[in-house]
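Q: Alright, structures below, take your time with them.
Read the figures in this text as sums done on the coordinates, not as results from a lab. Remember, it's a predicted structure, so these values are computed and weren't measured experimentally. Cβ atoms are built from the backbone, for glycine too; each structure is taken alone.
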Structure P
């Protein structure tokens with residue numbers, strides 16, 4: 001089975017996994033410049049359940065939030081790289097989403113058992129709201145490492161050049 005899914009495929013997979021009593025853990029993000037923090041997040045999130053699903057932001061969304069020069073890698077390139085990481089079971093290609101309601105609908109469709117995140121996640125309020133709507137929990141599985149964020153790594157690289 002392909003590890004890279006669209007939202008329709010992920011919804012169907014989720015139903016099947018729930019019927020098999022598989023515990024789904026969900027993480028989401030841009031994952032534009034993979035670094036040790038991402039690998040640690042995936043590793044620790046996977047320990048919380050049976051299946052780790054990564055929601056991957058759309059290129060246009062990243063341009064809007066991080067600037068016109070981002071992402072450095074397309075959504076398909078990022079999905080391919082993430083799909084090769086051992087703890088990751090599936091990568092879901094998100095369409096362009098702007099509103100909280102649109103993100104809430106994605107969570108309702110996939111119905112994870114846990115949303116895994118980092119401590120000090122700037123989107124924790126939204127993730128907790130989503131979790132509450134479907135009766136699940138948000139679990140902070142690692143500490144945020146600011147010096148290892150993709151944005152800070154890119155800034156340091158550009159400063160040196």
Structure Q
């Protein structure tokens with residue numbers, strides 16, 4: 001398995017899996033809007049996307065993860081948000097997520113980040129176990145809140 005950084009040339013490979021990821025979380029597919037969203041993130045350098053590919057096949061995607069940069073005012077350093085991670089159903093139990101997260105962790109170190117953050121569904125025990133195996137720990141210092149913004 002190879003982990004590579006996605007470029008605009010990978011959009012055709014990435015978009016179908018990104019759509020499946022969105023559907024997994026109950027969203028409508030919107031393949032054109034999904035592709036446009038990814039294209040904007042890559043063109044504007046607003047995210048880093050890693051792809052997991054088989055060693056011998058550039059046309060099959062095993063999984064992906066997408067990270068967004070943020071910053072910590074308290075530590076005066078960069079923070080990376082592991083916002084999206086998804087592994088193809090037929091590639092699960094092959095340590096794809098593990099390899100993607102290890103590459104993300106390496107990138108965080110290389111960019112002198114103070115930490116990576118990740119959120120997932122509270123009932124996603126598989127994800128919890130995977131994150132903890134990489135070294136993530138539950139944040140007991142800060143409680144997170146969200147403020148939905150309606151588009152009236």
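Q: For Rg/Rh (Cα atoms, Kirkwood Rh), for residues 56-127 alone, which structure out of P, Q has the highest calculated value? Present the calculation step by step, with values, prior to reporting the outcome.
A: Numbers: P: 0.95; Q: 1.03.
When Rg/Rh (Cα atoms, Kirkwood Rh), for residues 56-127 alone is computed for each of P, Q, structure Q gives the biggest number.
Q: Separate question: One of P, Q was used to compute P(r) over Cα pairs in 10 Å bins from 0, in percent, and the answer was 10, 41, 39, 9, 1, 0. Which one was it?
A: Checking each candidate, the match is P.
Q: Which structure, out of P, Q, was helix-only ellipticity at 222 nm (-39500 (n - 2.57) for each DSSP H run of 4 or more, over all residues; to 500) calculated from, if the result is -11000? Kindly include the intermediate steps, with their values, before the conclusion.
A: Numbers: P: -13500; Q: -11000.
Value -11000 for helix-only ellipticity at 222 nm (-39500 (n - 2.57) for each DSSP H run of 4 or more, over all residues; to 500) corresponds to Q out of P, Q.
Q: Distance in nm of label points 7 Å out along Cα→Cβ at positions 32 and 112 was computed and gave 4.5; which structure, P, Q, did it come from?
A: Q
Q: While we're on this one: Thinking only about relative contact order in percent (Cα under 8 Å, 6 or more apart), which of P, Q has the largest value?
A: On the way: P: 28; Q: 18.
Biggest value here belongs to P.
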